[in-house]
Structure formats: C-alpha cells, structure tokens
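Each reported figure results from applying straightforward, stated rules to the coordinates on display, with no laboratory input. The shown structure was predicted, so the numbers you read here are calculated from the model rather than taken from an experiment. Cβ atoms are built from the backbone, for glycine too; each structure is taken alone.
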Structure I
Amino acid sequence: MTLSEKQQLFTQLIAQLIEWAGNHGYRLTFGEAYRTPEQAKLNAKSGAGISNSLHTQRLAVDLNLFINGQYQTNTEAYKPLGEYWESLGGVWGGRFKNRPDGNHFSLEHNGVK
C-alpha cells in the first residue's frame, strides 16, 4: 500500500472512530493532526515526542475527549475509543509503554507506531 493510500484509509478510519464516539455519548475535538518534521525533531529533543512521528506522514491524530462537557486528560478515559480504534486495525497511544498517550490514534507505517 502506498503512503497516499494509507493516508486515505487512515482518514476513513478516523471518520468511523468519530462517528462511533458520537454514537456512544463521547464528544471529540481535533488536537494535533499534521506535524512538521522540524516540530517533530523539536518535540523529540524536549522529550515530548519522537522525531519520526507518524503525524509528519499524516497517519496520526490527537483527539480531545469530552465526557459530560468535561475535557478528559487521563489516558484511561480514552480506553473505549482506543479499543474500538484497535479493532479497526489502528494503534492507540494509550498502549505506549514508555509514555502512554491516550489521545493519540495512528496507523503503523514502516514499523513506526
């Protein structure tokens, strides 16, 4: 699958996740989607990310979750969305070992999650 085809698939899957979330009473807003390679390097240098982030390839998005109008910052709150995302074939940042990132949803590409 080409990168472009994977990006198109990712967009369709994110749409499914957003619809699923809405149907289950969750409300979402977009956080970061695209990240420049320069920003990814700066984030990695500061310990806030990795230099080969899938955001730079348009294969990751951070979603902000609201439950009963309250913004959720705890990874555990994102677990139902993460599990649904994984059922679609995606990678949920809540499973990252070094630093769980509950609001991160991506598709693996060239070994990068």
Structure II
Amino acid sequence: MVAGITDEEWDKLSPENFETHSLLRAVDAVDELRADLSDGEYATPPQLRTDLLKLHQLAMAVINEGSRSQVASLFELASDLDEQVSHMMTNLEEVQATLSQLTALYPDSLCYGGLDGDE
C-alpha cells in the first residue's frame, strides 16, 4: 500500500528537515535511563529502545532512501512512541514533583553538620 501524501508533504521528508541519526541519540538516551530502570526479563532491553531502533529503520527508508510505501508505518510508530514517552514524562514529572516537595523540607541543620545535642 502506497501512502497518500502530497508532493509538498513528501518534499518535507528529507535529510535537510530531519536527521535520522537523532533517533540513535534517542536510543542512547534510553540506554542512559537503563542504568536507573531495570531491563526486562533476562536483561532484554526496554521495548522503547527496540521501537526507537525500528523507527530509525523506517526513517532511513523513508527519508534517506525515498520509500513512500513506509510513510504511514513511520508516522504511526512515531505517534505511538510520542504518546508513550509523553506518558512516561508525566509519570516522571509526578515523581519529580514529589521529590521536590520532600527536598524542600531538607533541614538546614544537615547543611551545617548538625546542631548541638544531635546524637
């Protein structure tokens, strides 16, 4: 199935408008998160990493190789991942807000090595 996009839309899908290598940098960012988040069972990488690599493959085919037939798949996966990451960010923002609330209560005495009478 060939995606029905206009020539103008097609022209926007070029290496000048999107560097597919940036998706590999996103994979690197996920790899950095893996230090804080556990990998899947048997140390398999998170699905997000796998999906970003698939998105990179699709972007290479569409943007760098001119494969119009994969445009729909590219944007479907990109939209799905955007939604997933947005959900993750919402959850992380909630965690961060909670941590900020707690650290706002950080006792001054801890900054100054404790007060007299501390055990």
Structure III
Amino acid sequence: MASYTAAQLYGKGSYSEALNGNKTFTITNPYDGTSYFTIEAVRNSDGFFDSTSNKVAEGTYTIGNDIKTLVTSSYIASVTVPPGTNSMSVIFANSTPISGSILRATGGITLIIS
C-alpha cells in the first residue's frame, strides 16, 4: 500500500509504484469544489507517447458513486473528484513498473493505493 500527499501529486506529480493486477485508489478531496486525478504514462524525451510508453491506462475501471466522469486512452486515465473520500478500482490490463507512470492531482487531493 502506498500513499501520496497533495504536495506530491500537484504540478508535475509523482512517479507511481508498480501498477498491475487489481488496485483500489482511495482519493480524498478536502475542498468544496471538484478536483481532478490523473494516471499518466511517462512521455519520451520529446514529450510524446510512443511505442516504448507504458499503456498504463488500459484496464477495467469501477468508479465510486460520487465520481461522475472517467476519461481514458491507452496512456492517460483521468477522473473528476467531488469533495470527500471517493474510490476507484482498476484491473490493469498491463503491468507498469515502478516509475513507469505519473500520478497527478489538483485541489489538495491525497491518495492511497491498495
């Protein structure tokens, strides 16, 4: 189980632990408004995704009742997060190694992956 602070997730984000199998993301938004959480593959030196990029966002998603929006591609998955504690489960189709993806968030979001 890994946890990430708001400071780690804001801006450039934080490299993630290995993402594979079934993971639960417990996402806490402490503010009154909607915030955003994103899982993103690491880009190449030119700033693009290419054949060497991890397809971290491919999988089966189950989002909690309060999370209303999920947008995905092979390389990025993003959700809107209402105030409070919310959850999202992902069964990843691919194995992404440690530091093979970046986690980002806005609005003071904290995260626990279990």
Task: helix-only ellipticity at 222 nm (-39500 (n - 2.57) for each DSSP H run of 4 or more, over all residues; to 500) derived as -11500 - corresponding label from I, II, III - done: I
TODO: Supply the structure label, taken from I, II, III, corresponding to Cα extents along the principal axes in Å, for residues 50-89 alone with the calculated value 34, 21, 14.
DONE: I
- [ ] Consider the structures I, II, III: one of them gives 27 for relative contact order in percent (Cα under 8 Å, 6 or more apart) as calculated from the coordinates. Say which.
- [x] II
Task: Per distance in nm of label points 7 Å out along Cα→Cβ at positions 18 and 82, the highest-valued of structures I, II, III - done: III
Open item on the list: With Cα extents along the principal axes in Å coming out at 36, 33, 22, pick the structure among I, II, III it was computed from.
Closed with: I
